[in-house]
Structure I
Amino acid sequence: MSDCTFRSAVPGDEELILTFIRALADYEHMSDQVIATQELLREWIFEKKKAEVIFAETGGKAVGFALFFHNFSTFLGRAGIYLEDLFVLPEERGKGCGKALLKELARIAMERGCGRLEWACLDWNQPSIDFYTKRMHALPMNEWTVYRLTGETLQEAARPE
């Protein structure tokens, strides 16, 4: 059993959130893609309330984080939680905080009446895939492909014809 405790992020935690985002991006070999700033995080998480963050802590130190937001399932007729990012510091892995974070998100989803908790994982990230499928018993959605518009392609799609 993990000795992790949890706390929700509050205004003033932007630097800590960004530290975790950068650590995750480094792990995923995507550091060059991080353009988030503390100001953007403050605006979108705390002012516009478009996402939420919880921290896993041990001994009063944040050792992991999860950033999530609500989505909606038309088939279920109710909201779900989409986990955008989950990251535990490398030196803290294997101690149960990752599993505890996912269990906390599941608890939040149930408390809010959500119909599901879902996330995506990079195809090459076998340690995480093994964790999700073997330890958490999550099911991969093999019949779905994620599509994305961003940057110039998003701008182009938004232009009137």
Structure II
Amino acid sequence: MKKNEIEDYCTKLVTPIIEKNSFELVDVEYVKEGADYYLRVYADKEGGINIDDCVLISRALEKKLDEEDKIDGAYILEVSSPGLTRPLKKDKDFKRSIGKKVDIKLYNKVNGLKQFTAELKAYSEQDITVLLNDEEMLINRKDISMIRLAFE
């Protein structure tokens, strides 16, 4: 399976576990770091997710992954909180972050900047609007390599 197929497959397996326990699925990613592959599940809940919640999700998901055994090769399963500097990937992430500071990295410079922190003012399917130095900037979402909440 390809990277996105593994992420979609894992999302289907973990979603019932997440919903049953009133958690929120923030993201699933399958990445190679060094010689190892990691299957990461980021979950959250009102008031923040704790280690016991992560263990619960991990054990239930591990059981399902082992039963179906569809991912070729070895990987390390990690379940964790998205952290204070959570990435913004889905519309719900952008919606809840309106008015907050975000760290942005772009593939190419816009207005001479490739990396900056600004206030998220608005978003659409195609663009985001940020306030930087009292000026609004419109940025195409395709031009963003990374956007996450800024640590304040």
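Each reported figure results from applying straightforward, stated rules to the coordinates on display, with no laboratory input. All values reported here derive from a predicted model rather than from experimental measurement. Cβ atoms are built from the backbone, for glycine too; each structure is taken alone.
Taking mean projected area of the Cα convex hull in nm², for residues 37-100 alone as the criterion, the largest value within structures I, II is that of I.
Given a computed value of 20.6 for mean count of other Cβ atoms within 10 Å over residues 61-68, which structure among I, II does it belong to? Structure of origin is I.
When distance in nm of label points 7 Å out along Cα→Cβ at positions 13 and 53 is computed for each of I, II, which one produces 2.2? So the calculation was done on II.
One of I, II was used to compute Rg/Rh (Cα atoms, Kirkwood Rh), and the answer was 1.02. Which one was it?
For Rg/Rh (Cα atoms, Kirkwood Rh), the value 1.02 is produced by structure II.
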